[in-house]
Structure 1
Amino acid sequence: MCGIFGYLALSPERSGDVDRYADVCLDRLRHRGPDDRGTWTGDGIFLGMHRLSIIDLEGGHQPLWNDPGTRCIVYNGELYNFLDLRSDLESLGHDFRTRSDTEVVLRAYEQWGPACLDRFNGMFAFAIWDRPERTLFLARDRIGEKPLYYYLDERRLIFASEIKAIVADPTVPREISPRGLANYLAFGHALAPETMYRGIAKLPPAHYLLARDGHVSVSAYWDVDASPEVTLDRPADPDACARQVLELLDDSVRRRLVADVPVGAFLSGGVDSSAVVALACRHTREPIKTFTVGFTVSGAYDELPDARRVSRWLGTDHFELRVDHADLIGLLEKLVYHYDEPFGDAAGFPVFLLSEFARRHVKVVLTGDGGDELFGGYRRYAADRAAAFLRPFLTNNWARTAADRLPRLRRLKRALSALPVEDPARRYAAWLVLFTPEMQAELLAPEVWEAIGDHDPAGAYPRLYAHLNGGASGGHLNRLMYVDVKTWLPDAYMEKVDKATMAASLEARLPLLDHRLVELAFQIPGREKVRGWSTKRILKRAVAELVPPSVLRRPKHGFSVPTDPWFRGELRSFAFEVLLDDRARQRGYLDPAVVERMWKEHVSGRHVWDQHLWLLMNLELWYRTFLDRVPA
C-alpha cells in the first residue's frame, strides 16, 4: 500500500517545472507509506511514492522500471491474483526480478496494454510512464477502493493519492467548486469526478486516464453487467445462489490473507464482518486478531457486546477499544486534514480510532464493507420497495404531526420526504439527501446559489438507475443497489475506509468487494435479497452455518456515532465557535442566520439537526485547514 504522486508537463517547454515543488507535495503522503520513499524525474515527468510494505518487503521499491528502462510504475494497492498472472506472464516469456505484485502490474501492461485491467483482481490506483510511446497511463480499481485525484491545466497534469499532495503545490488554485459544494451539502460527500476543489477531479472507479502529446482522455473499462467473469448457475434457486456466494466469498477472503506482515480484521458483530472473520479463521493456523470499537454512550452506539459474542464463538484473539469525547476536538481537526475534502460521515471518527488501535498489532485488516450494497442490507431498500403501499399512510396529516412533535423520528421524517416522489430514482435520492435544493437555496448566499446554476446533485441517480434495464439485475431493488455501488459506496464508504486506515498507516482489504462477487450479486434477483422487511436474505443463508444465530437476527446498524447528544453536550461550545464566530460569518458562502437557527433548534431539542450541523462544522474546519492556510 502506498501514496503515489506525479507531475507531467504537457509541453516540452514546461519540462523544467516538474520537480519544482514535487518533493514537498510527495511528503504530504508520508502517512500512507512510512516504510520507503522513491522518486524519479526525467522526460518532463516526476514520479514518486511512499510505500507501506506488505508483500516482498525488500524487493518492492518504487518507482519500478522494467529491464530495458522503457517503462516505469508507481503503484498503490494489492493485486490478489498476482501469482496467477505472474505464472501466465512467465509462460509468455517475461522474467521477474522481484516477488512484488507491482512488477506483475507493469509486465501485464507491457503484454496487454490498457486491456491488462480486465485481468486484475484487486484494489489499486497506479501510474505507468511508457517512455517509447511518451504516454502516461493512470488507472483505478473497479469498485473504487483506492482513490486517485488529478489537476489538469494547459501546462501540466498533476496526480496523487490524496488532494493534499496536489494543493501543496502553491501554483495550484485552492478554490471552492460551487458544484462540489452543492454535492457535499446534498449527500455529505463528493460525487466523482467532481471534488470540492475547482479544477481538481477524482478519477471514477473502473476508469483509466491516458495522457499523450498534450491530450488527456478518460475511459471506462468495466461495469457490473458487462461480460461477468462468473455467472450464476441457478438464479431461481436460493440455496444454489447462497452456495455460490459462499464459495466466491471464501476464495476472496483466502486471497486477501496473503501478506508478509500480520493480518487482522475489524469485527462489529454484524453479518458482514462476522462472515469475513469466520472464513478467515478457516485459512489461518493461529487465531486471527479482531478489533472492535465502542463508545462510552451506551445503547445503539456500543457494538462491543455483539462483537465479543462473535469473537468467543469463532475463537479469535479479540481486542476492544472504548472511547469517549475526551480527544474529540483534536481528532476532528486531524480527520479534516486526512480527508482532504469536507466529509459528512461521522463514522470516519470511530474508523480512524479503530485503525490506530489495530495498527499497534497488525499492518493489514479485513473489513466487512460492501455487503449492504450488494445483498440488500439497508432498510431503505425494503421501505422503498413498499413505497406504493406506504405512501397513503405516511403522507397523511397524522404522520406529519407525529414527526413535528417527536423530532427524533428520523426515519419517519426521511420517509415523509422520499415516499411522495413518484420517479423511483429521484425517490431513492431523497432517502439520502440532507440539504434539499430548497434548503440549499435558503442556506447559501445568493451569489453562491446563482453560481451553482442548474447543477443537480441527484442528477446522476436517474441515469444510473436506468442503466440496469434487463434480466435479473434489472429489477427495482438491484437498480437501487447499483446506484449505491456507483455513488454511495465509492464516494462515501470507500473514502471513509481508505482515508481513515491510511492515516494510521494501516491497509484495509474488503473481501465482499471482489469484483467477481459484485458481478454475481447483481445476477441474483432483488426479491431473493429483500423480502418484506427481511434484508440480506441470500447472504445470511450463505453464512448461516458460520456465525452465531444471534448475528442473523441482529438489527442493522453500522458504526453509530453519538453526534446528536454531542452537539447538545461535549461539542456544544466548540461547534458554536466553529459555526458562528467572525471567520465563519464572513466567509460569504452561508447565511449565518440560517446556521444559527438550526443550531438553536438542535440544542433546545425542538429539532434534530445533528447530521446537518456535522456537515457545516466539517465544511468550516476544512476551509480553515486548506483554504485559510497551506497545511504542513
Structure 2
Amino acid sequence: MDFDEVFNLLQNSDETDRIEAKSAAHGIGKSFLETVSSFSNEPDLGGGYILLGVVREGDARSPKYLVTGVASPDQLQNDIASQCKQCFNIPIRPILKAVPHPQGCALLVYVPEANAHEKPVFIKAKGVDEGAFRRIGPSDQVCTREDLDLLYQLRSKRNYDETLIEDASLADFEVQAINLYRFEREKIKPDAPELRYSNEDLLKSLRAFRTEKGMTLPTVGGILLFGTQAALKRLFPMKSRIDYMLVEGREWITDSDRRYTALEMCEPLVTGIPRLTQQIMADIPQVFALEDDHLRRKDNPLIPRKVVREALVNALMHRDYRVSSPVQIIRYANRTEFRNSGYSLKPQEQLGLPGSITRNEILAQVLHDIHYAEAKGTGVGTMREEMRKVNLSVPLIESDRSSNLFVLTLLPHHLFNQRDVEWLASFKEYNLTDEEARTLIIVREKGAISNAEYRTIHAVDTLTASSHLRRLRDLGLLEQKGRGNATFYVPTIRLVTPDITSGTPDITSGTPDITNGTPDIKAQIRGIPAEFPPLPVELIKILQTTGKKAPAKKVKFIITQLCAIGPLKLPELAEILQRKPDHLRKRYLSKMVQNEELEYLFPESSNHPQQAYRAKKL
C-alpha cells in the first residue's frame, strides 16, 4: 500500500495489527525496533507498516492523526536501514519511502514478515528471551516461552496435525470411524482406489499415521479423525471436546442459580460431525411450507442444514489444535454461535472467495473427500448463499488475531419482516439507507457490530464500513467502544427505546413526575440517593422494566448511564439493579473499572469507606 492508503486506514480504524504510527520527533527509539521485531515474527501477518512523522490527537472515542513530519528524513532513513541491519539476529530489509507533505516530510516503512526458518527475530542487545516480540492487536508484546516454542516449531514447515504422537499406536484407531469413511467415500466416488486398501493402508494413504526413524506412529490429525474415544480422552481431553449448549435468553448465563442445557461430545470427527449436526438441527425451529402442488405440508428448518453443517465443519477443520480448549456451539434465543480457537489465516475480506488456507491439511483433505466440507475455500460463500436464499442475514464473522479466536454467528431472523418495518418507521427522520436499516436490525438482535462484520454483511471495504458506522454513531443510534481492531458499536438508548425519544407528543403525558425526577420516582426506583441529580425519562423507563434476569449488556449499559450522571456506591447500585453486592462487583463493576469504562471516586484507595463509581471521562 502507498502512504495515502495506509494513512486513511489509520485515520478510520486507528492503529491495528498491521499499522503503527510514531512521531519520531527524537529519532526512532527502542519502540521502533520492538515493532520491527513484532512485524517480522507474527505468523501469517504478512508484515506491517510504520508511519513516521504522524501523531495522534483527539480522545479515545474519536482519535485523529496528523502529519507533523520528521526532521532530516534522509538521515532518518539511513539510521533505520543501518539499525535494521545491525541490531537484530538477522538483517532486516525494510522498504522505506519518504512522502512530501505540507506539514513536513513523513516516512512510510514497510517491514516484511521473516521466513519461518529465520524466526524468532530478536534485538541482539536484549537476547531472545527479552528481545523477541509478537504483534498482538495494535501492540508489541514480548514473546512468552510458548510463543518462542511456536516460532521454533514453525521452522519445520509441518502443520500441527501432521505431528507424530509418541504415546499412541495403531490400536488407537476406531474401526467404526474407518468404516463410516469408506461408506461416505463410496457414495461420492465408488471407484476411488483407496476403497480397495486394507484399513492400515487406507489410514496410511490419508496420513493418519507415518513411519519415521523406524517407528510407526499416529499423527495428531489421524487420531482426531479416527481415534477411539479412549485415545481422544487420554491424548486430547480438551482439544477433542465439543460443547453444545442451549442458553435461555440472549446473553451468556453466569448466575449459578440459572441453568443451561449442555451436551459434551468427545469422539472422532468422522462420526462426531454428522451426529452433532443432527442434534443441532433437531433444536432449530421448523417453519411451515407447502410443496409445489400446494397440497402437501412440509416443515423446513429455519436455518438450512447445509449452513449448520458447514459452520460446524469450519470450526473443527480450521481451529488451532495447539490450544487446549473445546469448540463451543452456543444456541441463544436469537442466534447460534460457533466459537473456536484459531483466527482466520485468510484475510477476512477474502472469506467466501475461492482458495483455501488451512492449519490442518490432514483434516481438510479427509473432510473434503467425504463432502463433510465444501470445495476448498468455498464454505463461507456457500453459507452466505444459502442464508440469502431464505432471506436471512449472512453469517457474521469475527476473527480476532490478538485473542486467537474465531466466532461465526447465525441469526435465524428474517430481515425486513413486518415487525422490522414497523420498528424502523420510528427512525424515518434519519432517511436511513437499506444498508443502515439492516445494520440496525442486526445490532438490535446481536447487541453489537464490528467493522469486520459490517464489511461481511454489506460487501464493502474497510473505509466505507468505517464511514457508515460513524454516521450511525453521529446520529446517536450507535455508540462506539474500544479502539483499533477492537472497535465495535453498541446500541444507544435511542435505538433500544425508539418510542421514548422520537418526539411523539403523548409519551410523557400524565407522568410529569418522571421527567422532573421528583422524589416520587426516586421512591419507586429504590437505591437512588436523595441528592442524586434527576434521571432522564428514557433511563427511568428502562430501569422500571429491568428485572433480575436482564441481559448483561443491558445491565452494563444502565450502570454506565447512571454513573455518568453522578457517582454511586456499591450498595446503592446493588439496590437499584436488584442484585447482590458481591455478584454486582465481581460480575460487572470490577471488570468495568479494569476496562476503563468506570473509575473509582477515590482512585488512591480502592477500599475507601466512601468509595463510589463514576463513568470514565474521555
Candidates 1, 2; FRET efficiency 1/(1 + (r/R0)^6) of positions 142 and 278 (r between Cβ atoms, R0 = 30 Å, to 0.05) computed = 0.75; producing structure is 1
Comparing structures 1, 2 by FRET efficiency 1/(1 + (r/R0)^6) of positions 110 and 182 (r between Cβ atoms, R0 = 41 Å, to 0.05), which one has the largest value?
-> 1
Given a value of 43, 37, 24 for semi-axes √(5λ) of the Cα gyration tensor in Å, point me to the structure among 1, 2 it was derived from.
-> 2
When relative contact order in percent (Cα under 8 Å, 6 or more apart) is calculated, the result is 9; to which of the structures 1, 2 does this value belong?
-> 2
Please state which of the structures 1, 2 yields 7.0 when distance in nm of label points 7 Å out along Cα→Cβ at positions 198 and 574 is computed from it.
-> 2
Origin of the value 0.10, where FRET efficiency 1/(1 + (r/R0)^6) of positions 6 and 214 (r between Cβ atoms, R0 = 35 Å, to 0.05) was derived from one of 1, 2 = 2
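Any read-out appearing in this document is the output of simple, stated calculations on the displayed coordinates, not a laboratory observation. Keep in mind that what you see is a predicted model, and the values were worked out from it rather than measured. Cβ atoms are built from the backbone, for glycine too; each structure is taken alone.
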